[in-house]
Structure 1
Amino acid sequence: MATINPFPCIRPVQELAERVAALPYDVYNREEAKIAAGKDNLSFLNIDRAETQFSDDVEIDDIRVYQKAKELLEARIEDGTFISDDEECYYIYELIMNGRSQTGIVACASIDDYQNNIIKKHENTRADKEQDRINHVDTCSAQTGPIFLAYRSDTVLNLIITKTKKEEKLYSFTAEDGVTHNVWRISDTLHVHAILDAFSKIQNIYIADGHHRAASAVKVGMKRRTQKPDYTGDEAFNFFLSVLFPEDQLMIMPYNRVVKDLNGMNKESFLDAVKKSFRVIEKGETPFAPKSKYSYGMYLDNKWYELKADREFSKIKDPVESLDVSILQNHLLKPILGIDDPRTDKRIDFIGGIRGVEELEKRVHTDMKVAFSMYPTSIAELFAVSDAGKLMPPKSTWFEPKLRSGLFLHKI
């Protein structure tokens, strides 16, 4: 059963929360991060991506970058930008985008639950991306970006969240991207114990987003255990910062694909090959986004098509092979377009659903040849893959809205 603890949070003072809160470090490339961080010296991106404080000839993984992150964090604590809630609390975090609300509980999850697969994964991680956050967390002695976790909806937790949201907010602001962020604190002993007890009865928690942050936090925790062989298990480094959402609150957006060429074929021979596994329906010039599973949009030569997967695909029982992203990869991208490994092939790129299908047209008109709009993977599919102990193909899910960094910090 899951151990989900309250914690003494370091957080921005109320009047500066909007300036501090920043999108996750990994949604930016280096140039974008430098521009975004430069807009406000209090933006947490200056700490999360401290290479923005250096010239471009300083490598992102230079030790000076992580030391600068620590220096900036300590300076913000010293000057009062951040304060510390000394008592162990939970926090309620609501995000509202386009009129749709999702509300989670900010807490600390156990690295042992991660190791023992009570917290389940659905993605592989890359060593280089892990090492960056390992260095950041270890040098700062703080976890600065929450891991996005999901759990099956629970009546007790729902009641506590509903009651808390009627109380006075700790933070409330609308960011420049139009997403509203509301935060409440739960310090009442009865509610704290009720949340702890409710999570202890939940069999599994699932990583929705943030696999690299989670893996990095766990590895720092394990490192510190070796440095403190008499550890009790209660030390802060045994837990990692998380926001946990009930699955019925979450929305997964599609992760669309664009490919640079037709693998040596002309348009006609390509379409003939596609028709062997998909029914091809012309849709004209109006952008097409699928409305159901086993349906795909395709943009080629200024025209949209719907690809309807062969009926046999609906009989696939394997939770990974039955995913729409797997069917497209296994029956079109690989055998027809020659994309053997989408993780490494430079001919394919991935476009988050937040950018819309219009972005697919733009890419085809600039540097790509063909685009595919996807039907989003469901949270039930994500749970099924995780429960089976399997991994999703790369770029299977895109979660929106993104959790902000800097609102909650966990010192270790």
Structure 2
Amino acid sequence: MNLHEYQGKEVLAGFGVTIQRGIVAKTPAEAVEAGKKLTETTGSPWHVVKAQIHAGGRGKGGGVKLAKNLAELETIAGDIIGMQLITPQTPPEGKKVSQVLVTEDVYYPGASEPSEFYMSVLLNRASGRNMIMYSTEGGMDIEAVAESTPHLIFTEEIDPALGLLPFQARKVAFNLGLSGAAFKDMTKFVTALYRAYEGSDASLFEINPVLKTSDDRIIAVDAKVTLDDNSLFRHKDFEAMRDLSEENPIEVEAREVGLNYVDLEGNVGCMVNGAGLAMATMDLIKQAGGDPANFLDVGGTADAARVEIAFRLILKDPAVKAILINIFGGIVRCDRVAQGIVDAYKNLGDAINVPIIVRLQGTNADIAKKLIDSSGLNVLSATAFQEAADKVQEAIS
């Protein structure tokens, strides 16, 4: 589950991470009131207005701007709220901005020049350990830094039995070239950031930039936070932060009916029971010359009602040219699944306008094949993986 920047900062602050303060506004008038409240605290008339969408690169699309007074703040907020913001991480049509975060100006004059760093906490899948990735090149796309100057990216892996050790936090501060008060504050920042990552059951914390202010304070100026959906039962307050308007509507609908659905960009819909078989089915589709349009695990109860719901979800994608149903009947009987497919097909009627390939293996697979073949519907049965692949290829060619 992705969070908005302001929500991510709330999570960080709850674990003791120093953040750039801000107030959310949904109208220009609310933005002005937010600016007044921040000025009372900071004494500065300058504010940064940030579009709140689930995508990075907002500044490149005009979604992050500096306002030097309240009049500018009102104008900028009015321009951003309601705009269709297009960034490298949004769909081609962009995302509509419904709210902005008005933040304090932290680039104020002081004893030294401010510095920007990159920092993230995530799982290193190669080693199976959490790691802190950081760089002196904050404010830039980390992918570009990795490509052009990989020596400027550092990583620190965390032993799960020991957790983040004090010397590792100091090592991060040292590699970032800090000293004195900034060094001490960075060690505290890193420790609190890792505590937030573990305590919130996150799968990603990305802070870009982490700012060393001109008076040597370390602040999270941005926050990209992804939480593990499977842990939300432990964090009801975090679950309440979910913004369904930012999520794929088909995935939202699937989650509400208890189906595991992930929308992809291909042309062959998948309906499978079991995540492992679903992954193998996606490979099968690629081998046949197609591209998976979705990942859909219907689970072990593939009855007529569940199959019908799955059909409706897949058919909402206009790019789908064929549907491959690949079911292994271990617990569930194949003949019951076949009957469910036939019943669902008849209930949907003309809504199904693409060929359907069904591969059923397991208990009563032979009976299931006869049910499919004798149904008189535009449903093709297969028994082997290669046979299913061949029929998919025929359907999409």
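No value in this document is a laboratory result; all are computed from the given coordinates. In this text the structure is predicted, and so the values were computed from the model without any measurement. Cβ atoms are built from the backbone, for glycine too; each structure is taken alone.
At a glance:
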read-out	value
Structure from which 3.1 was derived, distance in nm of label points 7 Å out along Cα→Cβ at positions 29 and 237, options 1, 2	2
Structure with the greatest value (metric percent of Cα pairs over 36 Å apart, set 1, 2)	2
Structure responsible for 17.6, with mean count of other Cβ atoms within 10 Å over residues 21-28 calculated and labels 1, 2 on offer	2
Mean projected area of the Cα convex hull in nm², for residues 245-340 alone - structure with the largest value, from 1, 2	1
Structure from which -11000 was derived, helix-only ellipticity at 222 nm (-39500 (n - 2.57) for each DSSP H run of 4 or more, over all residues; to 500), options 1, 2	2
If distance in nm of label points 7 Å out along Cα→Cβ at positions 101 and 213 is computed and equals 2.3, the structure in 1, 2	1
Top of 1, 2 by relative contact order in percent (Cα under 8 Å, 6 or more apart), largest first	1
